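Structures follow.
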Structure P
Amino acid sequence: MPEHPEALPLSGITVVSVEQAVAAPFATRQLADLGARVIKVERPGGGDFARRYDTSVHGESSYFVWLNRSKESLTLDLKAEDGRRILEKLLARADVFVQNLAPGAATRMGLGAQELTERFPSLIPCSISGYGATGPWAERKAYDLLVQCQTGLVSLTGSPEEPARVGISIADIAAGMYAYSGILTALLARATTGVARAVEVSLFEALAEWMGQPAYYTRFGGGQPPRAGTQHATIAPYGAYPCTDGKDVLFSIQNEREWAALCERFLDAPALVDDPRFASGPARVAHRDELNEIVAERFAASDSAGVMKALDETGIANAGVNDIEDFLAHPVLAARGRWRDVPIPGGVAVPALVPPADLAGVTARMGAVPAVGDHTETVLAELGYTPAEIQALRADRVL
């Protein structure tokens, strides 16, 4: 049975987030799933602009549905004095404040980390920026694909003939995950030391951390890893090959024991084990084209099911190259109960994946995705505003 919200690990923690797009909403959704109360501050009218990225989920944006379950939506015009006053009241009660506003906007509104720490000593401010709050690019706008380009990721992705973007918002996701772990660390530090420490994460530096291996390879190896499509740039054989039924199967050789098993049992060519062209990992990479011809010939003799069965019997890791429909129907997700229905605006529910980190005895909250301003009256009433005052704020377009 799902646990009651008060039993969740972050029950009692209040997060106020002036957030938009992907990075900050991804971080706060993790907190909400674990029981934190997340009050999402949106622009009156349209709200978070990610609501309008597409309309594929029963009229709602696929991005917004993915990133904003279990949250409360409060609309506020933060350019209005009354709007900022409401935000101040919320921050006085909050444990965490998250923002990923445009460069310099938070500071101009008095929401910079240093100022907030001075006014609210127990508040943990978390800022997510493109290139950091200081430095020569502090005022520069940054979006996911721009950061993929700046970190060199795009130069590694794609075919030898053409670079390509990663197909998901990987810089935003990296930053959101570091913001999430940074906030959890700051909450633990506050609980053990009494000191609330600000958290700062940039998209660029988050993705830069993920570029560590190719960075070392390039700095000390004499050149960067080549683009190789579904082939691994620095390990061979490691890649996808077509089978007779048109489906590609990817497999990986990680060590010399697996290489010998592949040659003897799958390729039926034991002499290749000690062939000087393939006798070591670097040698196999250097003679990748010759090796690929041998592997491709074997794959062309069977359909994908036969290839995967033979690789399984040989003890070689492999996987069919799925499309998204295959992923949605994946037997592991079904058998392990990883889908749960989540309500979205309009009175329908859609399946959502359970958060990947399972805590023993804890069931993630996974509440509804809010419509714009769904909780405005509730939140303001908690702050002491009367219905007449709320109506007046609406008339003044503060809400």
Structure Q
Amino acid sequence: MNHQTRPLDGITVVSLEHAIAAPFCTRQLADLGARVIKVERPGVGDFARDYDQRVDGMASHFVWVNRSKESLTLDLKQPAALAVLKELLATADVLVQNLAPGAAARMGLGFDELSAVYPKLIVCDISGYGEDGPYRDKKAYDLLIQSEAGFLSVTGTPDEPSKAGNSIADIAAGMYAYSSILAALLQRGKTGQGSHIDVSMLESLTEWMCFPMYYAYDGAAPPPRSAASHATIYPYGPFAASDGTVMLGLQNEREWLVFCEVVLAQPALAQDPRFDSNARRNEHRDALKAIILAAFASMSTSDVTRKLDEAQIANARMNSMAELWAHPQLKARDRWRQVGSPVGDIPALLPPGRVNSFEYRMDPVPALGQHTHAILRELGQGDDGIAELQRAGAI
């Protein structure tokens, strides 16, 4: 079996991208072997390059979603640079963009114009709210979409909503853009025609919100904000032991019986009418929490975890970032690699999904404009032409 042949070998993706949603999409295409040419502004680049300096001077967000790409700098406000981009699109399979609303169309990079010239091109537009509708022109950032999609209304404590600790709306949009592009490539294989993909952050995160939406169906009360506990299943969440916190979760009545018997050593509790179904346990969660905490007060986290494992009750450690870096399961499954970067090698996690037929591409994080001259030469530009573009500030 040839492990060096990847699913997207030979596919070229051009991306007008910044921040997270589009770069996360295209990095995953690169993981599968696609050539991803990242178009950035000369001298400035993707603004995510400057979010922080936590990875040996590079930005944490940027390092995460930009490995295995080529960086091409073009000032697309200049006709000469725009001409270079359109020449590049003649050789591309996919164009991805998450510029400000309407910006790509104003440059003549809308699907209708492009498909007339490049009928096989797949164009994926990622935006906050989609290409039409009353919210079309609104700016959208991750936290704003978390709010607009109702995520904040069900996340946090009863007293205060909380955002997710990562860019969940961007990630959702990036994932749907990625899977939609894969589907469009399959479709093109059948029809010979490209596709237009219109991915909105709002619709992506709303899909992920469908459980709480259906829970609140037809005017019913929504799931309450319950901090790190499950909003509707109990006991399911963090519980303090004598030296720390254990996360545990029960899913059914069989587990409730064995939890009372083995973990709490209170088998009669299983028949208490306040707790003899999940709905009643959820209704009386304060009383049940007090009983569980009293039982755990004399036990260490190791004691509690041992009993939970004995009872085959799901449990987990509440890991810090340092503990996640050192997670024994990730180490045992050999999930870490080293990738290059402008500041040297850095660790990078293999993509989820261990596949036996190919190896994921794990190439360097690019410096700003690192591949500009090489790409221009591929397009037939000589040294004089490149120097002229550089003098004009087009690259």
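All of the numbers you see were taken from the coordinates with simple rules; none came from a lab. Note that the structure is predicted; figures quoted are calculated from it, not measured. Cβ atoms are built from the backbone, for glycine too; each structure is taken alone.
Odds and ends about this structure:
- With distance in nm of label points 7 Å out along Cα→Cβ at positions 59 and 315 derived as 5.8, matching label from P, Q: P
- Ranked by distance in nm of label points 7 Å out along Cα→Cβ at positions 19 and 251, structures P, Q are topped by P, which has the highest value.
- In terms of distance in nm of label points 7 Å out along Cα→Cβ at positions 339 and 371, the structure with the greatest value among P, Q is P.
- Source structure (of P, Q) for distance in nm of label points 7 Å out along Cα→Cβ at positions 83 and 187, computed value 3.4: Q
- Test item: mean count of other Cβ atoms within 10 Å over residues 275-282 calculated as 16.6, pick one of P, Q: Q
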